[in-house]
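Chemist: Following are the structures in question.
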Structure P
Amino acid sequence: MENNTESNGVKATGSFINNFINEDLSGHTQDIVTRFPPEPNGYLHIGHAKSICLNFGLAKEYGGKCNLRFDDTNPAKEDTEFVESIKEDIKWLGFDWEDRLYYASSYFDKMYEYAVRLIKKGKAFVCDMSADEVREARGDLKSPGKESPYRNRSIEENLEIFERMKNGEFADGEKTLRAKIDMSSPNINMRDPVIYRIAHMTHHATGDKWCIYPMYDYAHPVEDAIEGVTHSICTMEFEDHRPLYDWVINELDFEVKPRQIEFAKLNLSNTIMGKRFLRNLVETGQVDGWDDPRLITLSGIRRRGYTPESIRAFCDMIGVSKANSTVDTAQLEYCIREDLKPKTKVVMAVLDPIKLIIDNYPEDMTEMLEIENHPDNETLGKRRVSFSRELWIERADFEEIPPKKYFRLTPGMEVRLKGAYFVTCVGCDKDDNGNVTAVHATYDPATKSGLNFTERKVKGTIHWVDCKTAVPAQVNLYESLVVPDENGELVLNPNSRTVMSAYVESCLKEAEKTERFQFMRNGYFIADSKHHTKEDPVFDRIVSLKSSFRPEKGN
């Protein structure tokens, strides 16, 4: 797959969704209108990114428009905080709803009028059954449901009681408005579903104006029709609800009759994306807010360092289908590597430091070495790095008794210090417990980088940081937030975040928040958007350098 920063959404070309739209367009002209309808009861996650890219991408593909509509029909868990976060996420992904920002709550008056119209047509009735009684009477796939004893109330009585419901004369759960369809329907969603319930709650947008609220299955088609949506793209759990969607559209005789099309939602390996799960993690303090870099929320992966280009490329790569499947998280990681690889400066940082002392290097001497900022991108230029007798290296780059095929520092082994010299390990210091506290080496001045030394070669190159100019920094390494237990169930990973006390090159003391780097041999990192300062640097690892994913040919 080529890096494509111009990706504007899921490529649905040639998919079943395109077939449906092309079928609708056959023989006549129609302005295509899609919509992205989030409920403002939490922060968006990577699964929503697929829907955003798909809906905005389809609109662009057909020269149409995509609306942003907040489906705020449930005041229990909705908040303006979530509204603002969703708008920020969509803009970050690179999409623009222009002047088409809508709220379901703006249509509450219209929805009420349409419900009255259904009552007058004999297609809706007020029911006094409790939620449990409704559920029990609904039946199951093997047996039909039982009609409500209130199903045959007169139109006049239904209109009167429904108005009293609106006026707040009844308690929560005391009455509902139900569509009158077919209690023997093989589709349980068509067995006289509830379309309005009583809820004495303050709404984040309408305040206390309403104490009855529409159910989503009723509100969804009404909103689409009012806005002139032509194609309502939903995930597969709404497939069985489509007959009810069409029933509402047809019974209310809307001029625009939207078509609902379902696709499989995104499932990522070793990931739980349910809003209820994410909300619980946040509210119980098990993570550091909705933008915790370990979360798969869009604000979390943005803080983690993922780019909008990489998310769009990922959504483009996985495409759309009707079959549920699980995408390997490695595929998402591949996309961010491909995006960052050609454009991110490569610097040196030692995450688990141990001191390297070059015994034959002058104690009072410091050199300034010139090192390229990227091995394959000359436009990123070069930088000057200080070098002296004592350096920090990775603890894993020294082994007193090395395993096979170990090409780093070990007694008698010569390696290259990146951009500097060849050094040969001559031993190490240990504390009273036998732990290595420092490594000793000698250097060969003739091997200085840039002198084209060819007399001998070394198999290993390691990175380093000069002790004299090293900048202490906190580095956060991340693993999956959840991992499978012995029974295959996903549980919280106690090692999801590892905090390291590292040393980084002096140039990184000027790093700005959200600036990205490749730490040589350690992965891609970002200066944390919340906690990083020039006085106390904090870097989060975006992704490691190694990938287990290999794209298929043609991707």
Structure Q
Amino acid sequence: MPIIRYKILTLCLLIPVLSFSQTLFTGILPDSLQADWQRAGAESFFGYPGYRIEVKDFGATGNGISDDTQAFINAILSLGGNAGVILIAEGDYLISSTLNIPSNVILKGEAAGKSNLLFNLGNQPIDCITMSGYAAGDFYPLQGAYDKNSSYVLSSQNVDFEAGNLIELRQENGSWNTQPATWADYSVGQMIRIQSVSSDTLFLETPLRIQYYASLHPEIRKIEPIQNTALECFSIKRIDNPTDGGGYNIGIHLAAACRILGVHSEKSNASHIHLNSCHSLRIEGCYFYDAFQFDGTATRGYGVTLSMHTGECLIQDNIFRKLRHAMSVKTGSNGNVIGYNYSIEPYRSELIHDFSGDISLHGHYAYANLFESNICQNIIIDHYWGPTGPANAFFRNRAELYGIIMTTPTGAASNGQIFCGNEITRNQLGYGQFTLTGAQHFSYGNNKLGLSVPPGTSDLSDTTWYLQNPIFWNLSYPLPSVGYPNALNTGSIPARERYLAGGELCICPDINTAIPENNSPKNRNYIQSIFLNNTVLNFQLNNRHEEVLNIKVYNILGQTLIKQKTKECILKISMPDKSRGTLYIIEVRGKDGRDIRKLKTIR
């Protein structure tokens, strides 16, 4: 279990949500193809610290003329590494160098379009905002090979790994690597937390999503991620045009449990947001628009890009416009969910400017990602950088222009993809395609221009493959809105409706709807291990001084399921309920501290 060192639940989760008939994996998708998509973004549900400061108190003017860079830097430094919210009042803030946001800091404006960060970085190909952790050591080899769904690995060296550590697992590229590139070495890998350690055995919180071969020399390293960091409710606009290279509007590296909510990002050079080796981030309610260049070099013209083992991230309820690749997964990203996003006006530099995958799988073996109920123009799996990995799932998406297209490989193919419940709607010569290459795909209940693909599979009953509490769903009709049994091209999603309404495009959470930490007690490692066996919660507690420990267990809605006191070190508690995908928050308090853990159960 990871050690979560912050308040997790927010009151927004307590708002009643739309009641709908939710079905997860009712038998349409074979067990061998299912993944743990319900975990995506789970660690990003943390509250707002009680300590809050105003950037204008540190000299920021917000007049769009004076350079406010140092005011932002001083506000960050004033926190001294402690948790805090930096509030950005309404105004235009000119910034001339990269802002580095550390752990436990929330940068929060009044709203996108009110609090505006204008970056003029002197035409340098650098990021506007960065959030970056670091590797705590070298890679160490693992013993042997591991099947998909293995829940442990064996370390070949006695390294100081502990429960709760984030590790990066990788192996050499295999025979699939027909388009090698040095920046894509070791594409196959996974960001994963350690659940527990026993001698040389590391038990993993999440099973492996792909097979690891001894001949490809799997190895791991410990990561010290940036975490508990958030960017919320402001606009970013790059006003200088770098003459070469990249430069992301938001670059995130080796991060976990972070979020970006209600941000409007305009005119990026490279990706608007680029995630590299990240774990359990959430990007939601944002608007990404336009770029300086659309040639794809160094991700120029991209929206949100997931790269190099990034996993369990949730990209949900966003709007994308005029981008080369709005949503892209690459270099072994896996276990992510990209759901309920709206993308229009795809654009590339080449001829046929709109023939660009606004959902793009671009080679180098991204695998086991879920794309659910996005309304976009083109879904393209190409082989420019070789094949995509297996088990990427396209479930109930709508492609309104050229359709769903897999290009013809020149070497290894992108085999074993999943296509269920998708709609292809443009009935015009050259458009509305559903073209698959490769082999071993799973296809069921797709609607191409009113015809089911494969024929006779129009009885699709699965509603969602990851949603549990869709608090963003504010439409009057229930899920599912895309795919059978709905008529072709009739349903919608909230992101699309926001855009068509022409009002607020971003969704900004209210800072007062979250449970603040309010000078909470120190974090203590009271919980040595915890696991759920059927309906029994099993604790092993660190209670050498035999103090009275107060145990509380909450569900995802913030309801208290259990209250109990104990002086024991070994404890078993029967749970009142257990359902697939349920998230429990366990809190153990003693006389001088507390320990909070998150437990996700998947049967």
Structure R
Amino acid sequence: MLKHLEINNIALIEKLSVELNDGFNILTGETGAGKSIIIDSINALLGQRTNRELIRSGAESAYVEGMFQIPEGHIEKLLSDYGIEAEEDGTLLLAREIQSTGRNICRINGRMTTVTVLKEIGEHLIDVHGQYDSQSLLRTACHADLLDSFGGNIVQAAKRLYSSCLSEYRETKAKLDKLMKDNAERQGLIDLLSYQINEITSASPAEDEEEELLEKKAILSNAEKIIIALSQAQEALNRENIESVSARDGINEAIANMRAVSGFSDEYMRISSELEEVLYKVEDLISDIRKSREMIDFTPGILDSVEDRLDVIYKLKKKYGSTLKEVMEYGIKAQARLEEVINNEKLTTEIEGKLKILRGKLFESAQILTAERQRAALALEKNIGTELNDLDMRNSTFKVHMVRTVDSAENLGNEISDNGLDFIEFMISTNPGEPLKPLAKIASGGEMSRIMLAIKKILADADRIPTLIFDEIDMGVGGGTALKIGQKLHFISSGHQVICVTHLAQIACMADCHYYISKTGSGERTVTVVSKLEGEEIVREIARLMGGSDETEISLSHAREILKNAKGLKLKYDKS
């Protein structure tokens, strides 16, 4: 609800501060005192269009600020979407400055924002019902939710069933769309994967192959040098010409000499044994060197084939991984993906069959929701018709216009509303013979306010907007109807904060809080003042509203009687 309103430099208001209460708040005052200015200021705070003429003469800017108490969970997600932190105590501060340059500065909880965001959030805080104001009930998009809320548990259960079917349908549709997208690129993807798999499998790479090839390349590239080195090493160890002594011959000679003296010392025996071991090792090394030399194939073309194979490996690594292990893993994954793509056609057929079944279930649940809505619509039309009749609008006809947007399950498209397959709009005719029109087409401010009051009375529990403002609601009505209006406003105020501007005592007497708006002179300037009335002040204002320009004991007595009767009516409503 709106707890505090601050207005600076708007029209006649130089500086005004008002503390508002919950329940039913009445604003009264003489014509031209500034009641409409307060409503205009609230509209500006809610992000409605304004102009520089609203700024008080001589001022550079106008400023309006409102402190709200927000029900728990009411707009927390909306605030979060715009990065606005909610206060722990549930308060929300809206502010708007209108500068003479045309610039607007808007803030929500101290955070600067745009007029558009201010308006979107404001629509969830206050409904202003007057001749030129945009109310939630005039927004066709809200009508389905309002009807569903009025329909109660039966409609809500049907809507939950529809929502469940819709969720499963959308999830399955998304899977099918993805498969269809893959299928559109299917042949190209199959060709690409097949080429990649064939390239890898044809090469048949081994994980350690590259290291072996590089080693072989190094040997082949230096084969002549290696053969010479191996030959010279073999010759040094095992010379076969008589002119030179080989390493093996030298070791044999040393062994013979050591054997000759080994009987004289254990040390000589040890040296002799180790020389024999060295001889065996040298003979093994001679054999290894000979084999290594013989294994070198210096046939022309061998090196070229090794380099060609390394080039194949280089190209594979460039395409599929930094190592041959990664290349091989890529091939395995490509094979799995290829099988998946090939199987997509079968999977697509299966999901298309499932989607057809879900489409039928969704359409059936939508029909159930429509049927329950139609029953609720008839009850809503009857109840609102009764309220309109009670508000001296006996010739008015209220109708819930429902049109099915899809006529069969086969025609369900991609865009399906969360609210079902019905287009719902509230229509009204205020005079016999006139065609039904959307609520927004009603011209008369007084009629509009009374229609809104009738609808709000019936939809009081369904409507979650905390604060309702009614302006010009008493236009063109008599005393009996005015009292009924006051009673209905009091009824609505049990679940909403209601603020009403009125000229009639029959409405004002039903208030929980009464504010009086007056003009006073301040030097050469005229300013608007708002005062909260108490006790006898309320009695005197009720007497004035009844037409008593001169305050008399009779008019005051009559005012007290009206207030007493109103108190009894309020108690009756509260008990019911």
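Throughout, read-outs are computed from the coordinates displayed, never taken from laboratory work. Just so it is clear, the model here is predicted, and its values are computed rather than measured. Cβ atoms are built from the backbone, for glycine too; each structure is taken alone.
Chemist: Supply the structure label, taken from P, Q, R, corresponding to distance in nm of label points 7 Å out along Cα→Cβ at positions 30 and 350 with the calculated value 3.3.
Modeler: Q
Chemist: A follow-up question, please. P(r) over Cα pairs in 10 Å bins from 0, in percent, for residues 54-93 alone was computed and gave 25, 37, 18, 19, 1; which structure, P, Q, R, did it come from?
Modeler: Going label by label, the one that fits is R.
Chemist: Let me ask you something else. One of P, Q, R was used to compute log10 I(q)/I(0) by the Debye sum over Cα atoms at q = 0.08, 0.09, 0.11 Å⁻¹, and the result was -0.75, -0.87, -1.09. Which label is that?
Modeler: It traces back to R.
Chemist: I would also like to ask the following. Suppose you compute helix-only ellipticity at 222 nm (-39500 (n - 2.57) for each DSSP H run of 4 or more, over all residues; to 500) for every structure in P, Q, R: which one lands on -1000?
Modeler: It was calculated from structure Q.
Chemist: Ranked by FRET efficiency 1/(1 + (r/R0)^6) of positions 302 and 358 (r between Cβ atoms, R0 = 35 Å, to 0.05), which of P, Q, R sits at the highest value?
Modeler: Checked P, Q, R; max of FRET efficiency 1/(1 + (r/R0)^6) of positions 302 and 358 (r between Cβ atoms, R0 = 35 Å, to 0.05) sits with Q.
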